[in-house]
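Below: a set of structures, written as structure tokens.
Bear in mind these aren't lab numbers, they're just calculated from the coordinates by the rules spelled out. As the structure is a prediction and not an experimental result, all values here were calculated from the model.
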Structure P
Amino acid sequence: MLKNYRWLLLTMSMVGLDQWTKSLAIQQLELYQSTPILAFFNLTLMHNTGAAFSLLVEAGGWQRWLFTGIAVLASVIILIWLYKLPRYRLWALSGLSLILGGALANLWDRITLGYVVDFLDFYWGNYHWPAFNVADSAIVIGVSLLIIDNWRKQGEQK
């Protein structure tokens, strides 16, 4: 049994939050039509058939299965890593849980829809950051927590 199974509650909460916000975006927004919210932020519904930052978006369809396979493999690796981590490594456990939640949420989109739903559109002037979603945010925050955990671990070793 997974000794750090409680962390999967954070994972599943992240999947739920992501899928809920994507559902709202699909219901309330028109595809590719921007809804201004702030001077630097729009809600813009987009379908991303590529990877992060729309990498390989024009590849012709095979990338769906490549990214599905990568997400499944990464999820298995993260589950093993979660199992092996000591319970006192809270930063790493929370980071891995968020990464896993983001990966699973986007995996669900890719399997069921054939693309990932993105809708958060930040910009400065005419430059727009690639649109993203709550799952992508969870992955970035999770990686940041892993980096902090690594810094803390290195500090303890000195």
Structure Q
Amino acid sequence: MDVSMPMIIEANLRADGMRMVIVASRFNSVLVEKLVDGALSALSRHGAEKSAQTVVWVPGAWEIPVVAQKLARSKRYDAVVCVGVLMKGETYHFDYVASEANKGIAKISLETGVPLTMGILTVDTTEQALERCGGKMGNQGWNAAVAALETVDILRRVEI
């Protein structure tokens, strides 16, 4: 081995044997269903068994962190994929919910060591959401699921 070269650690994008849970916001469910479908499709395409995957529906994005925390602490899942759609309205409600959901998800992941990925869209319009739920901007549910499986594999590779 050439000692002048850095060691490179990359994930194998295979979900074989991985158990993932998707926590999905029921608010804006027509859009969120597309994110869930994208996440499940990504996991399946990368080798995950459908029977090993779970989807948990919660009322809204605000409730995602507390449910994700319980699921992460259960040690039943390799990762938690969080999906939802927040659309900016005329009040500050959007800002508070988006900020606290993001902070909660990051905090739980760091505290538990279980990867939680962010598939919660923060958009101004329905059109922007549709573009990110399988339109020209891709499907952010898919991306969140792939990020989850990649992170799980990386953590396994760097485990001491």
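At-a-glance table
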| quantity | calculated |
| --- | --- |
| Parent structure of the calculated result -20500, given that helix-only ellipticity at 222 nm (-39500 (n - 2.57) for each DSSP H run of 4 or more, over all residues; to 500) is the read-out and P, Q the choices | P |
| Label whose coordinates, when P(r) over Cα pairs in 10 Å bins from 0, in percent is calculated, return 11, 35, 32, 17, 4, 0 (choices P, Q) | P |
